[in-house]
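What follows are several structures.
Readers should treat all values here as calculations from the given coordinates under stated rules, not as data from a laboratory. Just so you know, these numbers come straight off a predicted model, no measurement behind them. Cβ atoms are built from the backbone, for glycine too; each structure is taken alone.
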Structure 1
């Protein structure tokens, strides 16, 4: 189920500058959770369902954009935190790109009738499964920010988040491997497909791979937090 924001952002700021980032990540996570059902609809050639899931993704992406914009407008110019303002703005931007990518994927499969080659389907499913795994890890990582703040970005909580960061990096490497195999599978059947479909499928694979790259960017930024 999509996660909806029910708390005014100003109230979140009073509690912690990390609360809006966590709220934003929950919306982003909900957005990515709709990507596998989107492809289920594509597999079934259910145009109405594909359009409905794409509409839900667009709605969540818009909600994430609103949270990001409000965060930028309401964030104090100086913070009594061991984290720079620009780094927090960078983190929420990293998260937002993930939702943007999900929306771009949904637009492609909505605008064009995409037949899924049987030779590609297994690798595509594996890629989607890996994507859900890394986004779940990234969300869990963001959920730890409050605990990090409470202990001054040190101690056992620091070690816990560092381990999560390492996990995201491992997952990104695994997805790179799956993506390489998916591209090879597509390359092997290029001659059986029309050139435009080949181009679109390479683009879709690249976009799905970008989601894991963006999650790794989040992990790298959190590592920067811990090193300061």
Structure 2
């Protein structure tokens, strides 16, 4: 089942991949990498998850709509996730590639709504650099197909300062109810992620187990 949510002028596609197997468990929200869609997530990642499983198509990706003229940023995509959480309620967020960076941002920005963030390898994990550049991407004429060329160009060149990422990691650490609100399961270690690891600690080797650890971290009695 696909739910369509409005984010400004953009229609977001939020796919329910599987209903809850245990009704009292909170949902898992999956975030794809750059240029991907909700179909990118392997079923083995969420096979043991007891709650409902959702996958969001970011703006300009998958079944979500395309804004005219681009204007993409990671903060815009963080807004996409905030809209999705408004529909699902508090959830564990698992992102791959670009989605991993967005998962970190939303974990810091909405620590009460995010019941753990798992960061995985995937397209768009690194970003372009630690600082902004005057580079203006040249993209083809307006497209009606996803992924939007503007999304690929603008998000691939998005700056990710290590201190900026570290700030969101610190917000998650300080305000989350979890002892370890962010889990890193990546082989790639771009500068922004290295700064996050200093704050959140060691990695978890198995993504599925990392996700499942957040399912058991919130027993029924702890749910609002």
Structure 3
């Protein structure tokens, strides 16, 4: 029951076409920060495609439900998109041959980079040793995490944590989030939307696990 409830919540949030997408590890977006490229467990382009759904690339693989990989960079304390790529998995003869092609110019034909001023939130950059592989979304666990706070495209501050510190941050962030009207609104919406599939504790744990996705700034120092 609870797995089905989780599926419904995520499906509503990301608009996946197939259930398998939710339980398959995803190709992450990429971000260059302080000159180093990291995987990105966040998708800053999604608000753009939510606003322009007709422009979204088609889903090519259950490992890439959003249809693209975005490449970002923090430049002069601002978040920019520098490229977008899609994979092709076979050659002209039908043989497996994964290659990536840029589609950036389809969307931004005259701009070398695009400031992501529509995004406010906390970006998650896992790095270091992969402690545990999880074949679902961005659920794999890493030894370290950068968190970047972005406000309307402006980089505000970062936090650099070990995995244990990252979990502790989420605990404290959630404790502050629970004090807000936004938390109560989201809680009530989930409970009212799925009354037969939910219970109070499960919804609270779901919001706790995903607190970084539901908060747009650091609530603790």
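When mean count of other Cβ atoms within 10 Å over residues 27-34 is calculated for each of the structures 1, 2, 3, which structure yields the highest value?
For this comparison of mean count of other Cβ atoms within 10 Å over residues 27-34, the top structure is 2.
If distance in nm of label points 7 Å out along Cα→Cβ at positions 163 and 195 is computed to be 5.3, which of 1, 2, 3 is the source?
1
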